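J.: Structures given as structure tokens follow.
Bear in mind these aren't lab numbers, they're just calculated from the coordinates by the rules spelled out. Bear in mind the structure is a predicted one, so any value in this text is a computation, not a measurement. Cβ atoms are built from the backbone, for glycine too; each structure is taken alone.
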Structure I
Amino acid sequence: MSGLLKFIIALIKADSEIYISSGAGPEAGLICLYSRLFGRKYIYRSVSSFDCDNSYIKGHRLLGLIYLFAVNNCNKFVTTVKNQKKLLSISHPGVIPRVTHINQGLKIFKRKNNKKAGVLWVSRCVPSKHPELFIDLAKRYKNLKFTMICPKQGGLDSFYEDVKSQAMLVPNLKFINYVPFKQIQKFYDRSYIFINTSDFEGFTYTLIQCGQAGTPVVYYRVNPDGVITKHDLGYFSNGNYRLMCSQISTLSRKNTLWRNKSEAISKYFLKFHDIDSLIPKWTKIFNSL
């Protein structure tokens, strides 16, 4: 109850004309309700397909109904993956007139000439991210250095400790609990390959940060809007573990191929995810409200 009170106080202190939140959860419904009661505007921004295909609502009952209030009553629904609009048209057709797509973005910085080496994995320590697959890859490729940035998720302490203990037994794998967002880009800059093993994602910042770094990717199950294959940003394994291993081997051995994909992901980032080019789209939404 104290947490809820602090949350409401924070909304009041903000005293904003427009509120924005991301990620399915009861917080979205509460912000939307507050906005409705006090004549403010509310924008919901999706994070993954989980937000758009009724998965959260079906899996969380009461909390799902509170989130559903946000979906049904937000002033604007901003998708980060174009395919999410298709999911919404099936699960929540009433929200479609309020849907707008805007890519996720990052500020462009001049890239440092870092020496690249090793394989990187960055994600929360939850079962759906499959950190154990990355540990298995490190065991398989003993000649490569692996880095795993794996923050603990609340309520999953035992899972985290199990993953950490497994990782600590692998000599060529460095396990890091947490790195602040402002400091994490350097890990992408220094990595040769980035691996994603999640069951589902939205348009991850990890993919955009790889673009900033010129680091090709291998995504196990996720290919948001097909961009990895369409723009040659690395490889998509389509849930095939053996194929993923082959793709990692190919990227780590063939320098010309790696350079081509590094250049491709850099160009893609500059063209589609420069935050300065996305500001007018957000400004248009704010002005419309």
Structure II
Amino acid sequence: MSLLFEKDGATIKEIEKSIKALKRSINNLELRALFQDPQDKRDAILTIHPGAGGTESCDWAEMLLRMYMRYLEKKGIDYKILDFQPGPEAGIKEATLEVKGDNAYGLLKAETGVHRLVRVSPFDASHRRHTSFASVFVYPEPEEVEIKIEPQDLRIETFRASGHGGQHVNVTDSAVRITHIPTGITVSCQQERSQYQNRQNALRILRARLYSFYKEKQREDLNRLEKVKTEIAWGHQIRSYVLFPYRLVKDHRTGFETSKVEEVLDGDLDGFIRSYLLKEKR
């Protein structure tokens, strides 16, 4: 029998393919069993902000955006870019994704925090090593009835879009910025050509952020989260991605690590997310 399989390469490849598919199914079932919080099943809003460091951090923020989009694509989870603000030279100043799918928030909540990159800078003519930081925040998207926003509490401004959006970008004031006056939370959206669509998307982002704001305030964890949010720098990172002088990605909360840096940056996050959920459950 073994000789038969040795000669039949196509059969061996098919068996290996089936085994990989079975492993993926088992991993997905294990992940589902770890979702304990009622919020885990909700859709999610994911935002990315570069830290101090100019072009380096903006480029790193865009690398993270690509990593999450590849992860969601591999998982078959739908997402939409609600806001994309390009950096002055490269990368992004900010990006916001709307993620819709089974347990979207449960999967992505592990990514909230500061992410650190160490590499030889592609923007440094002297090829020196640089450390960059970017923050990721994930909010559960609430149901429509959970957060009531009073019109008098909003300051709505319009401006010309500067990112992707087709031929009408920079022609009309279609981009929208909304400030929630009582909390000071500000959101913006400029991806759609229509000012109305951008306004609706911005309101959805605001509602999600307000929901998270009030929930964390009740748990008395808001001060900790806001401190991390404002200190995107050394000492606050949840995960480090080292490309030089060695290659390693390590989560500092769980200790999970891998040397397969390229695979991680291409969206292979299951090991990190599973380790976080296991620790949270314990």
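J.: If we compute distance in nm of label points 7 Å out along Cα→Cβ at positions 137 and 265 for structures I, II, which one ends up with the highest value? Mind dumping the intermediate values first?
T.: Working: I: 1.0; II: 2.7.
That would be structure II.
J.: Let me ask something else about it. Given that helix-only ellipticity at 222 nm (-39500 (n - 2.57) for each DSSP H run of 4 or more, over all residues; to 500), derived from a single structure, equals -15500, which label among I, II identifies that structure?
T.: Clearly, the read-out refers to I.
J.: Which of I, II yields 10.1 for mean count of other Cβ atoms within 10 Å over residues 177-184, as computed?
T.: Label of the source structure: I.
J.: One of I, II was used to compute distance in nm of label points 7 Å out along Cα→Cβ at positions 89 and 217, and the result was 4.0. Which label is that?
T.: II
J.: In terms of mean projected area of the Cα convex hull in nm², which of structures I, II is highest?
T.: II
J.: So if we calculate mean count of other Cβ atoms within 10 Å over residues 17-24 for every structure here (I, II), which label has the highest result?
T.: I
J.: Out of I, II, which structure matches 16 when relative contact order in percent (Cα under 8 Å, 6 or more apart) is calculated?
T.: This value belongs to structure I.
J.: Still on this model: Given 23.4 as the derived value for mean count of other Cβ atoms within 10 Å over residues 57-64, which of the supplied structures I, II does it correspond to?
T.: This value belongs to structure II.
J.: Compute FRET efficiency 1/(1 + (r/R0)^6) of positions 33 and 113 (r between Cβ atoms, R0 = 30 Å, to 0.05) for each of I, II and report the one that scores greatest.
T.: Going through I, II one by one, FRET efficiency 1/(1 + (r/R0)^6) of positions 33 and 113 (r between Cβ atoms, R0 = 30 Å, to 0.05) peaks for structure II.
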